[in-house]
Structure 1
């Protein structure tokens, strides 16, 4: 059944492609290349309900958008179409719906600087040695649960669970809440009928955590954030914990899954991880360049008419950050392997609203430990199906596998991780 058109379509977006169509999910990189050929570094696109937006594809243009926070502002209140979009729009959770004014993501200027600084300080308080030990311990427990069987579905049973278990521990989320949060995150990012329900479940879980740390503060991230001198309200604290956990979970899980997928389908990456012929850090960096988990990030809103690339974006329009497309910009990388050894990728975005450094370090630690434990236990992983038959998440925003079925030689249940895989 065709979905209703939610807003009047401007002339600039007539004939624009719909993000999230089947072709997009099969090969977003190809979709971005076609858009670049047709429109240049900035393309008109449509979201669910034929809601118009501008997708930034060029690396230089994306740097411009993320640097000029006055012109390309973060508050969803600037969106001229905001009041026309119904409350049950499934993309609201990722575009700024709900109590957006309370969330760190949609603050601007000094308020954003203070809120982001508080989150960064709270994350920096995590002991890196203890965090690494938690990663290894949880990864070993997950691997142990299927080691005897000789087969596993590594997304549902490993990659999607490990980050939320570790970040849940760091934030102070009770263990019994972890698996339900994984399902809720997945529903929210998929943008389908379950998106709003997933968002509501996450919100309820974080509200419970806020009540707990207000009454009985501990040594966790949530307690440190609650005690921070900026004095967050309960709803602000709830929203900032949601952002922290969501960013730390889904992107990390898909980075791990995409890395494992490359390892079992590409001999070069298998050699990198298993035989150490390429530094593991460089192999993971290549995944961020070529198959980054965050494909598109929403959003920015123009505070006045803005010249961007070859177009003039009207005031109050929605601008989407094409992080994956910018990573493949031919002006930055004229050859496929160009720049692959550097860290100029935009997988963590750029500018004042980019992912804070402590969060990047935590994500890298989770992925590193997860892959090391997996390969120590199962060095002969093989994909069960042909690569073209794996299923990708139906998300506009993320590039991640729905499932990753593998086989391997079963291992005895007493095997424990020895930490032997090189990490450089």
Structure 2
């Protein structure tokens, strides 16, 4: 990557596949295609992958794929916190959550890894193949058409605008996909009533906490254990951030401290609103993943809410299915629209089933009598049912979260480029 020379203004580059977006879906697909000998370029609009408040949860299904590809041990060197189950704390009572120990995978746990480390690893592995390039600080602005066929993208790079012409453009540029806008694809919104405020709360590194969510007095706090700090997310009613800011930082810190009373020093360190980031939650999907020469995967095809931490893993599953279905076609240079539609045919149902599960969870947690002060509401009946069926629910939730509704496996060969 360090030896790569950025394209010059006016350059026209030809490749077999151009992947727009250097997130989990884009880079995993880029790596898999490069591994099968397909010439591929991945475009990432930022100068690096170092952006916080991204999905960190890596599930057994994704770990199994790394095992099949032979780099699981290397990944586990950057993901050292493993959890074979997760807990919730509701009104001070610890409630056992999803359990993963029964899954038919090598790793019977989930793990948390800063997403930038995961992406850097994928970029490094892909960069070992001469037919792979990642263009950093390269923003895809418009699709290039030849009639109805997409034949490439226009790119704003660090040296000016250039073009990439390819047999296939893959839009993996997330929930705000510019490629999706340019293609005029309809987006179906689910109408989510919450947003999340992300921030860090420092803690002692020897404190290992399996509690993923804390609910108290109508509020909910997500806590992702990253060793010496919690990556934390406070659930708020959608559109209420300005109202909360008007109350002041002390009121905000007190809300957090009410749920994390043992971490007063870490909470006190939140001394500026710049340390609190608003994540606007979306839950949506598109109905048409494929056009001639163009395919959408990951969040660009189906933006997930944080419920279950499934977003990264669904994106990776999309990438694997895409490579399984299209790598040979791309290698031979004869991918068709019908081939692209096979990706949607395989991956749309598990994505929509997952979204229905998330909508159900949202209705149970945030669909009752809620306010901006207390955005969470759990009915007495829901708590009673959860208590009665806890062992069954834990195993079922572990399977759905850990594996998803249609786990993929690697079916592509490793071969030299043409």
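What follows is calculated from the coordinates using simple rules that are stated; it is not laboratory data. Since the structure is predicted, the reported quantities are computational estimates derived from the model, not experimental observations. Cβ atoms are built from the backbone, for glycine too; each structure is taken alone.
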In terms of FRET efficiency 1/(1 + (r/R0)^6) of positions 6 and 86 (r between Cβ atoms, R0 = 30 Å, to 0.05), which of structures 1, 2 is highest? 1
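Quick one: mean count of other Cβ atoms within 10 Å over residues 22-29 came out at 14.4 when computed from one of 1, 2, so which one is it? Before the final figure, lay out the partial values.
Values: 1: 14.4; 2: 28.9.
It must be structure 1, since only it matches.
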Distance in nm of label points 7 Å out along Cα→Cβ at positions 38 and 398 from the coordinates reads 2.7; which among 1, 2: 1
Have a look at 1, 2 and say which one yields -14000 for helix-only ellipticity at 222 nm (-39500 (n - 2.57) for each DSSP H run of 4 or more, over all residues; to 500), as calculated. 1
Have a look at 1, 2 and say which one yields 2.8 for distance in nm of label points 7 Å out along Cα→Cβ at positions 14 and 158, as calculated. 2
When volume of the Cα convex hull per residue in Å³, for residues 70-197 alone is calculated for structures 1, 2, the one with the largest value is 2
